[in-house]
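Q: Following are the structures in question.
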Structure P
Amino acid sequence: MEPFRIAVPDTVLADLDRRLRATILPGRTPGPDWSNGIPPEVLGGLVDRWRHGYDWREAERRLNRFEQFVVPIDGCDVHVVVARGRRPGPLPVVVTHGWPYSFATMLPLVDALDGELDVVVPSLPGYGFSGVLPSGFSSAGVADRWDALMTTHLGYERYLTYGEDVGAGVSDWLAGAHPAVAGIVASHASFSGRSRPGVELDDAERAFLASVATPAESGYAHQMGTRPDTLAAALIDSPSGLLAWIAEKVAAWSDGDGLTAFDPDDILTNVMVYWVTRSIGTSFRPYCESPDDDDLHPVVQVPASILIQTHEAAYPRSLAEKSYADIRSFARLTQGGHFTAWENPAAVAEAILALEAEVR
């Protein structure tokens, strides 16, 4: 494990400023706000903030207040934040982000846990300051590396797991396949019940799965999964384009009206992690490389705490029971959409601490 600190060269920031000064905003397509993507005036406001008000060096200092390492694990250099708790005893938790997140968007959860336990926040392979996997991306493969990180490199005998989006799949594989995991908190509860051989879905489960399979929200995944290099060529060359691609999804998948639920500087810090590491293209790898059965993790036998985030409000408990055999709590949040730990870190922290106290 090598200590790591973020230190972006001045030349990278000067190049970014030059590109932002040359931004060309598109004309607006007729239709209701956000119906055709991020409104140009919203994008223009964020670009203006990026140029004239946002301070990356201050964001860098905030990120560097956390202890960070780069750990080589099975052919991949993994960037990880390790936030030590105030006292020994409680089980640690490994927290995994998804797309279009970065490790930075999970740090509000670290703050909400307030030193009650150790919190480990790795960056997914191909995201931010982590390297790429030497072979195709799979949630099972990442889970193997996370277990090695927690047990071999950090020395924990037992730990909890929490993940969102792509990270939810990693978390499910950890809890389903690795004996050192003592429990799982899931706000992106598994859909794997729909794919398990011999499992029949009831009407409520089928209706829920149909309700979240919305074509209007699937175009991004099709493009990233089928033409990743073409898209990456545009986004890696244009900071305003990268901002538009990420911010539109943050708005679409979160609570609130547009981006009003977030501090603009937090959005820009997340985008900056992608920009300064040139990792937007490699972040697409879960979409274009994951095997078809990547979500078919073993049924999770360890204790599970299920939080239903607002964008999956109708998720039936019966669907969760097809993937988690020992559900200790099942609650529906009234605040916090897809980016649950970013939007409502207090609720996620409460669930983690409650499960930790039960299984310790």
Structure Q
Amino acid sequence: MTMVNSEAAPQKTSAEDYRRSSASLQVLLSNEFGLLTLIIVAATVFAATLPSFTSPFSLFTLSRQIGIDTMIGLSMMAVIVSGGLDLSVGAIGTSAAMAFGFFAERLGISLILCVPAALVFGAMLGGINGWVIVRSGVHSFIITLASLSIFFGVMIYLTKAEAFRNLPLEVTAFGRMKAFGPVSVLLVTTLGVCGGLLVLYRLTRLGREMLAAGANPRAAELSGVPVGRTIIACHMLTGALAAAAGLMLTARTGAAVPSMAGQLGQDWLLPAFLAPVLGGTLLTGGRVSVIGTLLGATFVTVTTSGLLLMRVSEFWVQAVLGFMLLAAVLIDRARHTILRARGMV
């Protein structure tokens, strides 16, 4: 009896050690750990070479931009999880911000009502995308490419391309507000949204249905998941998050400007894809990483800000960001190959 116990104990210990080593390897190979390491390295290099990088004003500006870029990334992440794309996030965000400006400046509606109205407006535009995609069966790339021009064109026609610059003072005050020292309240707002999305995807039925619809739509349908309605819900969430990003940009600048996301919203496209892809959200759908998207946006913003402070041409910065997107896809494939070879996925 004693001999059996003495032999079983080493076997049990060996199994536990293997599980711990496997878990440790998964952590080390995860996107989140890699991004955190890159952020620390990049921040250290820029802080050592650029004294102004760690000034209170610079840290506030950086945190504010991280909040906005993360929200843009979250808006794309919410639809990528379903296996789709949304090229119109910039147009939706700008249109929602312009609607907010119209409500607040022209109609004089209270901000307590203007903000949720703008978010609902963004969700409605996203819902239109989702409904057309489901009803037509055409890939989301084509539908949102078309709606990109439609939303932007209609917005320009209705507003005559005029910005809303006489918004209530509370809008600008919110954009300049600080929390926890030099941290912008916009970043705190984004962290709150990240928390809500974590709850959505991990603890709610709708979140699990979104993941299932993205992983395998046919199997999800057979399991009773209303795939069509779920895809529409994903696009509505994308629209609401894009609207939130537009409102945050409005708070930063103090005005709702038709060109806030560039021509046809093109300035949002690269950050929108970079943050979730770097963070580990699969372009094929079925897997989402909210924390990874936050870290991805942080890395992109830190790198961009540091390079611009070093007086690197903006054209080269864009080239670096494009290279980062390509590298992220290739590294993710290599990471999955390693994990699959070890039987961890």
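Here, each number is a calculation from the coordinates, and none is a lab measurement. Note that the structure is a prediction, hence the values are computed from the model and not measured. Cβ atoms are built from the backbone, for glycine too; each structure is taken alone.
Q: When you work out percent of Cα pairs over 35 Å apart for each of the structures P, Q, which one comes out largest? Working shown, then result.
A: Details: P: 20; Q: 27.
Top value of percent of Cα pairs over 35 Å apart goes to structure Q.
Q: Work out which structure the value 24.8 belongs to, where mean count of other Cβ atoms within 10 Å over residues 102-109 was derived from one of P, Q.
A: On the way: P: 24.8; Q: 15.8.
Answer by label: P.
Q: Quick one: relative contact order in percent (Cα under 8 Å, 6 or more apart) came out at 31 when computed from one of P, Q, so which one is it?
A: Working: P: 20; Q: 31.
Label of the originating structure: Q.
Q: Now a separate question. Can you rank P, Q by distance in nm of label points 7 Å out along Cα→Cβ at positions 118 and 286 and just name the one with the largest value? Could the numbers behind the result be given before it?
A: Values: P: 2.4; Q: 3.8.
When distance in nm of label points 7 Å out along Cα→Cβ at positions 118 and 286 is calculated for P, Q, structure Q comes out on top.
Q: Using helix-only ellipticity at 222 nm (-39500 (n - 2.57) for each DSSP H run of 4 or more, over all residues; to 500) as the calculated read-out, with -25500 as its value, let me know the right label among P, Q.
A: Working: P: -12000; Q: -25500.
This figure was derived from Q.
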